[in-house]
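Down below are the structures I want you to see.
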Structure I
Amino acid sequence: CNHRIQKFTPDGNYICQFGGQGSGPGQLNYPAGITVDTTGLVFVSECNNHRVSIFTSDGQYVNHFGGKGSNKDQFNSPYVGITFDKDGRLYVCDNLNNRIVVY
């Protein structure tokens, strides 16, 4: 794992990359899932940081939420899936807590 997100054009040309290994703002630690909302924000679930990080479409860090644990707004290795439904709700598969968290 290179702990980054890479962006390409539909025909495969490289545009940019963002992230990099770590736990600070804008850094990633085993990014596992990715989804994009209707405004173009990129949501990345991170297995080893136990959080979801948010970036602009050009890779600028916006925010993150979560953290290790089993409370309402915490995750334990969210590494399988993250997606939005048609109504804009975010679903995060929180594997080791055996649940799907909906925002």
Structure II
Amino acid sequence: MTGRNNTNVEGYYDLVGYLVSSAKELVIDPKMYGPLRLVDTVSRLITLMEQENRADEFLLSLREYVDENKFLVMTDEEAFIRFLEELVIKVARHTQISE
């Protein structure tokens, strides 16, 4: 389903569904699932942007970085936390360069 300007409406509804169901589940999920769900949402949003030709090389590489590291939470929480710290730095640096 596409809406105005050829946007992927179904993809956005899927993302909204993922977010609201995640919010409900986070009430009972382990603490570290919150950050996992948020970075997974970043990946999903970049995928939607790519489908609409709105994702630049930085975002595509960011999604790859997220997808390569998001499941560290299952095996190595310390490494996952380092990944989150590095992710914030990557985005902050890119934002500063872009301004």
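Every number here is computed from the coordinates shown, using simple stated rules; none is lab data. Computed from a predicted model, the values in this text were never measured in an experiment. Cβ atoms are built from the backbone, for glycine too; each structure is taken alone.
For helix-only ellipticity at 222 nm (-39500 (n - 2.57) for each DSSP H run of 4 or more, over all residues; to 500), the calculated result is -25000, so let me know which of I, II that is. Source structure: II.
Here the criterion is distance in nm of label points 7 Å out along Cα→Cβ at positions 18 and 34, and among I, II the highest value is seen for II. If semi-axes √(5λ) of the Cα gyration tensor in Å is computed to be 24, 20, 10, which of I, II is the source? Going label by label, the one that fits is II.
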